[in-house]
Structure P
Amino acid sequence: MSNYVITVNSTVDLPKEWVEERHVPVIPLKYTIDGKTYEDMNGLSSKEFFRKLREGKMAVTSQVNPEEAKKALETFLKEGKDVLHLGFSSALSGTYNSMRIAGEELKEEYPDRKIIIIDTLCACLGEAILLYYALKLREEGKTIDEVAEWVEANKLHVCHNVTIDDLDHLQRGGRISKTVAVLGGMVKIKPMIHMDDHGSLQVIGKERGRKRSLNKIVDMAVEQAKGWENDIIMITHGDCIEDAEYVAELVREKMGINNILINNIGTVIGSHTGPGVVAVFCMGNKR
């Protein structure tokens with residue numbers, strides 16, 4: 001069986017220690033805030049980053065370019081390894097396309113190596129769930145082709161259930177109008193968002209009040225996960241750990257799952273969601 005590595009983009013939003021312990025190479029996106037540019041996962045701490053956002057600072061993100069992608073992937077090819085890359089949704093960033101271009105160029109230069117670039121159509125801990133199961137399959141001895149086949153077959157079963165606390169960031173990103181943002185803020189409307197089958201974030205409903213919105217994202221996961229054996233549930237948050245822990249307790253109560261990973265949302269994705277975002281990720285029947 002050939003030796004292969006599974007790589008991801010920094011938008012996987014896992015703890016840095018988690019990916020390092022499992023020797024998962026991360027290819028980072030970047031963001032600029034306060035006139036300085038940082039690598040996602042290697043820049044500001046979550047606390048410092050979200051403090052700046054709360055102060056009204058704007059963060060601008062930038063994708064991985066083909067040259068960066070090629071340089072990162074070629075490292076492993078030179079070591080005689082094949083590469084399976086699980087990429088950030090193409091509907092949210094041009095990063096996947098950069099990875100794809102790099103992969104095609106490298107296939108010509110390294111014809112004896114296998115390079116598989118997958119558009120996961122996932123984001124944040126949705127990408128992380130695919131990585132979690134891909135790593136398990138590799139540990140079980142599955143080949144790169146078998147793991148890639150599993151990811152392709154299951155990526156649309158990764159459910160992203162999200163609630164946003166600050167409508168201003170959605171408005172700045174063009175997701176909602178300024179009028180809706182102002183009115184929603186006045187009546188404490190919290191939008192419910194999910195990732196659709198095209199890998200785009202869509203507002204699919206709204207709840208009035210924070211607690212109801214947190215309950216709702218768990219109820220959505222409960223319904224989606226019926227008939228599935230979830231080894232793990234993942235929860236992300238934008239510097240609001242108490243809310244994330246509240247959601248985790250609901251997951252334990254309603255889904256009977258104790259293996260729960262909680263982590264701050266990354267700085268690149270957090271640039272668009274703003275502070276206060278909370279999301280639950282699971283495997284399920286339909287997004």
Structure Q
Amino acid sequence: MAQLIDGKKISQEIKDELKERVAKLKEQGRTGALAVIQVGTDPASSVYVRNKKNACAYIGIESLSYELPEETTQQELLALIEKLNEDDHVRGILVQLPVPAHIDENAIIRAIRPDKDVDGFHPQSVGAMTIGQKGFLPCTPAGIIQLLKRSGIEIAGKHCVVIGRSNIVGKPMALLLLRENGTVTIAHSRTQNLKELCRQADILVVAIGKPRFIGADYIKEGAVVIDVGIHRNENNKLCGDVNFEEAEPLASAITPVPGGVGPMTIAMLMNNCVESIAGIEG
């Protein structure tokens with residue numbers, strides 16, 4: 001029976017540790033706020049924004065909310081980001097993605113000052129991560145590293161296969177596993193021998209974006225399986241990129257969906273916010 005990697009429990013542990021740290025920083029007179037900007041009323045984005053505000057309230061940091069109409073121009077959004085960049089009380093700035101089609105996402109990411117880039121998406125943050133310097137790490141991959149470490153799973157020397165090459169998960173995930181001395185292979189939708197490659201993985205991280213795509217024939221017995229995907233199936237139930245029922249008997253450890261990787265993303269965002277208040281900058 002596979003060890004179930006409980007993201008809810010581990011994310012709660014991290015938030016409790018951060019809560020204590022925030023209280024100590026407040027005693028030293030060090031405070032700050034996270035500014036969260038949402039353009040439009042995408043329902044999924046609204047849920048994520050609400051979860052981020054709740055997490056801020058739990059650990060004891062202030063959150064500022066900017067809910068802008070869909071028709072907000074790129075210039076108006078950039079002007080708000082510039083104002084928040086100059087506000088010393090604002091220690092982190094987060095623009096909820098995706099933004100409406102008329103706004104250039106890359107221009108928005110680049111406009112956020114790197115020392116306030118708590119999402120870890122700015123090119124300077126990405127560059128620092130690539131060469132192993134201090135900076136804010138993207139929250140989902142950083143959360144997966146914490147899931148593995150806090151579940152007692154050794155990364156060093158293991159063959160880690162990452163399926164997916166996005167800037168938000170796949171690429172940074174590969175870099176962070178490499179940083180932990182894993183031997184890393186990146187696979188994606190164009191990889192020709194995907195099944196054979198996946199069956200070589202000691203640690204398989206799946207961010208392919210296709211519901212229940214990875215079944216038993218992709219998994220080596222005893223592998224650790226991390227499922228980043230989140231979808232709704234035909235019965236409107238949440239599922240991941242991995243066929244859990246097929247994978248679980250083979251895996252030594254596996255993340256469920258929901259309750260695996262998802263809660264870790266917000267926990268690590270809170271970690272970045274606390275680091276920014278403590279003065280550990282990107």
Structure R
Amino acid sequence: MLLRLGYDLQFDIAEPVTCVAQLRVHPSRTAGLREPDLVRVEPGIALEEYTDSYGNLCTRFLAPAGTLRLKNDFLFEDSGQPDPAKPDAVAHPIAELPPDVLRFLLPSRYCEVDSLAPAAFDLLGNTAPGWQRVQAICNWVHAKVGFGYSFARPTKTALDVFTERQGVCRDFQHLAITFCRALGIPARYAAGYLGDIGVIVAPSPMDFSAWFEVYLENRWWTFDARHNMPRIGRVLLATGRDAADVAFFTSFGAANLKNFTVISDEITDASAAQSATKP
């Protein structure tokens with residue numbers, strides 16, 4: 001399956017500010033690239049590419065005052081298969097987890113494991129450790145939390161979501177991640193592209209998407225408490241402890257967003273593929 005992916009982000013910059021973008025396809029998915037995946041910045045300025053401590057590809061630059069534009073448009077080949085599943089997968093005893101996985105059991109900026117552990121045990125502690133427990137967590141969050149863009153705020157944590165029972169996709173994932181960690185299953189936040197492929201097209205504009213991954217049987221598996229079903233065409237950009245680690249754009253100072261366009265479409269004919277070239 002061929003996908004057209006990309007974005008066009010524009011900001012008003014009042015005075016020079018250092019920025020970091022996490023907009024490149026994750027190294028684990030670069031085999032699917034059919035065109036270069038480069039962060040193109042206007043005006044032309046020096047860019048520094050680096051890999052962060054979670055293995056994500058990052059772009060740092062000093063944005064001058066004025067209009068800043070980040071854009072990309074590229075073709076990506078995906079298997080066309082839904083998210084892999086293994087319903088009988090079991091959880092590792094914590095004593096046997098790889099050392100680099102242990103941090104995904106700990107509290108983080110948006111995931112207050114210590115505060116929500118009693119609720120997690122009370123609601124879901126009787127489930128079998130492993131895939132069935134994670135699915136039960138997704139079922140609970142999906143059923144109990146209402147979705148709405150008006151519910152979004154940058155400071156909302158998993159505890160807020162549990163209390164208010166409403167949020168956007170990242171809030172669903174934060175609460176599910178927190179419950180998983182509280183019940184002994186390593187969980188990390190994931191962000192990337194997820195087009196409306198094989199499902200009813202949403203009336204809202206396309207956006208980057210959030211989901212989460214859990215560590216079972218020596219690998220990471222994809223779960224999504226917002227949609228709560230396997231999806232097609234999911235392309236990873238970054239993973240981390242929570243949304244603070246995988247922000248698509250971070251400015252260390254004021255940057256006013258004035259345009260936000262994301263592309264995540266299936267290409268079904270050759271002429272459409274040819275039209276997906278860079279301007």
(message) When mean count of other Cβ atoms within 10 Å over residues 11-18 is computed for each of P, Q, R, which one produces 14.2?
(response) R
(request) Using the calculated result 37, 25, 16 for Cα extents along the principal axes in Å, for residues 59-130 alone, pick out the matching structure from P, Q, R. (result) P
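Any read-out appearing in this document is the output of simple, stated calculations on the displayed coordinates, not a laboratory observation. Since this is a predicted model, take the numbers as computed values, not measurements. Cβ atoms are built from the backbone, for glycine too; each structure is taken alone.
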